[in-house]
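Pasting the structures here.
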Structure 1
Amino acid sequence: MGVTFEQSEYRGYEALVFEIDTRKVILVRPNKEMGHRRLVMKTEYFDAFPDLQIEMLERGYHLTCVENRSRWGTDEDCRTKAEVVRFLHEHFSLYPRVITVGMSCGGFHAVNFASLYPELQSFLYLDAPLLSFLSYPYGMGEIARNEQVIEEITKAYGFDLPHALAYNRQPIHRLQALTDARLPVALVYGDADQRVSCRENALILKEFYEKAGAPIRTWCKPGCDHHPHGPIGFMDEVIDYIEENML
């Protein structure tokens, strides 16, 4: 695979930018490399609410993000992520399993990716994750319908509402693959989320994992809306849990 690397930087860290499958990829290197050579993948919204990924860089983790065709976690986008993880393992000797950071629609990507490629997954950090587009943007529950965002779903998947109702490969349908593989999860959510209902998304994942006896720890942010994302006030707890449980 012929890949051309461009030197760049990210928040004071050395970075490489390149393309795989015509997608832009960034690899950010820590200032102090650790023996584990672990990799964190932000699955969407790369520089939004970056406190966790910056702290992971500070602790010696590498960081990557792959350009998506859409924010809706299609199998095509997941395949490209898998290709990138394998490429980084082969060419940079990074650990072959990735820690995914999925915030909001990034959670859609993270769960779908993990369900398809559990052998490439080390840990999932999920922050106010969207797991069903019937919850949002179709507005089948607590959250109002959003026509503009529905157009994104139509473009990404090529179907209308009847097909959306019948589609059974959303993240909320793929949780069994995660628990079967015993993939550990750190779940953060706000109980006043007005965009991605925790009752229709995060709490369903929590209950599914707990019934399966799979490894999960949850942090509820009382009174918090969809934003801000991030483990505000409990960063060390989250990272300690990741490091104690990552595969």
Structure 2
Amino acid sequence: MERKLKAVVLAAGKGTRLNSESHDLPKVMRVAAGRPLLAYVLSAIDFIGAGNTVIVVGYKKEAVISAFPGYTFAEQSEQLGTGHAVMAAAGALSGFDGSILVCCGDMPLIKRESLLALVEAHFSESNVCTILSGTSDEPLDYGRIVRDESGSFLRMVEHRDCSEEERKIRELNSGVYIFDAPSLLGALSKLRRNNAQGEYYLTDVPEILKSEGKKVGVCRRHLGSELLGVNTPEQLNRVEQLLKEEAN
């Protein structure tokens, strides 16, 4: 069976906590070990190719567009959450009946082999949605993967919404997913902003698909530092240090 794949990379963030405004750059264009953060992510997904990759841009979009010619760009003019960012890419995905890899442009340590493992699990298990989850020794306040008695995916819970018991769960949501395109686009229309942040959460999509009787799977790996994103100057320094160590 032919595996038709496209990618959506979320790269619209301003990077307020990263003080990116003082650098006159969007978050994903901040440099670590000589390259923009986004460049590492695009290298990791180059098995999909620039022609099949949609980059969602927003703040200082021109900097991203000029740095990465050959890609398709979609604009998220207002920052209303990860679900809203993928909605911004919907026009570029219209009519596509394959699968869509969704990842974040500020996670430069994610490895190609982890993404390929996710793709393999998605197709081999005939899932409509597959979540890349991971364990890590890093102190991360990420959402948790909650499973039922049989070990199947039940739901995701954001760190701030976790009960004391749920915070003990070591399986974290990486924020990387692969979806059947028509199912994803259908579920996006059902997202609501009835949460503390007033945002459209992409994390709600797997639960919506599961409630429709569609098959949602999880590809679990020990991701370690691959899970690190960049939101603060301290995280940028840490990521840069790890990238330099990796290069040596």
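Observations on the structure shown:
- Origin of the derived value 3.0 (distance in nm of label points 7 Å out along Cα→Cβ at positions 83 and 195; candidates 1, 2): 1
- When distance in nm of label points 7 Å out along Cα→Cβ at positions 155 and 211 is calculated for each of structures 1, 2, structure 1 gives the greatest result.
- Value 46, 33, 27, calculated as Cα extents along the principal axes in Å, for residues 43-178 alone, assigned to which of 1, 2: 2
- Looking across 1, 2, the calculation of helix-only ellipticity at 222 nm (-39500 (n - 2.57) for each DSSP H run of 4 or more, over all residues; to 500) that yields -7500 traces back to 2.
- For relative contact order in percent (Cα under 8 Å, 6 or more apart) computed as 25, the structure of 1, 2 it came from: 2
Values quoted throughout were computed directly from the atomic coordinates according to the rules given, and no laboratory measurement underlies them. This structure is a prediction, so every number in the text was calculated from the model and none was measured. Cβ atoms are built from the backbone, for glycine too; each structure is taken alone.
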